[in-house]
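*Asks:* Listed after this line are the structures, all set down as structure tokens.
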Structure 1
Amino acid sequence: MSADRAATILARFSATQQFFLSRLRELDPEGAEHHPSPEGWSAAQIGAHVAMANEWTAGVLMGTTPLAQPAPAGFTEQYSSSRGSGVPWNVKAFPLHPPNIISLDNTVERLRTSGHHLSRAIASLNAERGVGYTVTLPVGTLSLFELAEYTVAHVGRHAAQLEALSAARS
């Protein structure tokens, strides 16, 4: 079951990450590096943020970022992908701010690298670690499987943001 779950999450991540990268590559460098507003991020910055979140999640899943703790007694998963993401999107789970200036090429390379790292981390999850360990974020306490699922949804949400930015520039 856990190998199937990890494989399912990995397949969804791979597809979502590729979709995100394809949206980013469709932009010309000037468009990708353009800031839509003083407070807004450029498409390249959005990509850098996603890469940073991917790297952070990979570190937690692999144990190199030592935040995961054994699941508390009575812990049950609440954010199953079968229900869709139940995590509220108005809470910033990944407060990772990208550099103020970043090129499209640099962002694409960061995304490729972070995608590789996160893919390896997801593939490494087994039932013991995937359900038996949790991390507490502003959105609540998530199993490591849920954290991986949440990260997939995070990439997807920002892919939609790229599409909106692209449409606004057209």
Structure 2
Amino acid sequence: MKRLFALLTATFISLPLMALEAGDPAPDFTLQASDGHSYSLADYKGKRAVVIAWFPKAFTHGCTIECKSLAENGHLIKDYDVAYFMASTDEADTNAKFAAEHKADFPLLADPSGATAKAYDVRMPLMNIARRITVYIGKDGKVLKVDQDIHPATSAEDIAKTLGELQIPRKS
């Protein structure tokens, strides 16, 4: 009985309470990034699609692999008319050090309060840590896809493939 209770509790804790889905308006945000700038979703509405690759914690194994994938193969994503970011609930200075160490040439957004992660339904209940989920947002500000099947080592390739499937225009 104790094992069943523990299993049910773990399952409940790992599931989002309200799932953000394709077609939903993406929650607006303004977050500080690793490059010292602040970024807002509203800045891209009507202009470009946006990809936010949420990750749990800077300097951890899977997150390091994912960051390296995006840094080394980001040219595949840059072929598309899209702004892309990694995001976590880490502090901005932690993400800046993480980005510098792995030569990330894209911004890592910092959401230390977890408010944006919660709005995107990626924050783990009872913990201020994001789950590894990539959210694709159209130029119209609506969610195009929420991808929970993330493979850190091929993250850049997978994002580029999904952008093609979603028919995001390539840059001219």
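What follows draws every value from the coordinates through simple rules; no lab data is involved. Nothing here was measured: the structure is a model prediction, and the numbers come from that model.
*Asks:* The value 21, 13, 7 for semi-axes √(5λ) of the Cα gyration tensor in Å, for residues 59-98 alone was derived from one model only; which of 1, 2 is it?
*Replies:* Value 21, 13, 7 for semi-axes √(5λ) of the Cα gyration tensor in Å, for residues 59-98 alone corresponds to 2 out of 1, 2.
*Asks:* Moving on. A value of -20000 was computed for helix-only ellipticity at 222 nm (-39500 (n - 2.57) for each DSSP H run of 4 or more, over all residues; to 500); which of 1, 2 is the source structure?
*Replies:* Derived from the structure labelled 1.
*Asks:* For relative contact order in percent (Cα under 8 Å, 6 or more apart), the calculated result is 39, so let me know which of 1, 2 that is.
*Replies:* 1
*Asks:* Separate question: Looking at structures 1, 2, which one was semi-axes √(5λ) of the Cα gyration tensor in Å, for residues 19-114 alone calculated from, given that it came out as 30, 15, 13?
*Replies:* Label of the source structure: 1.
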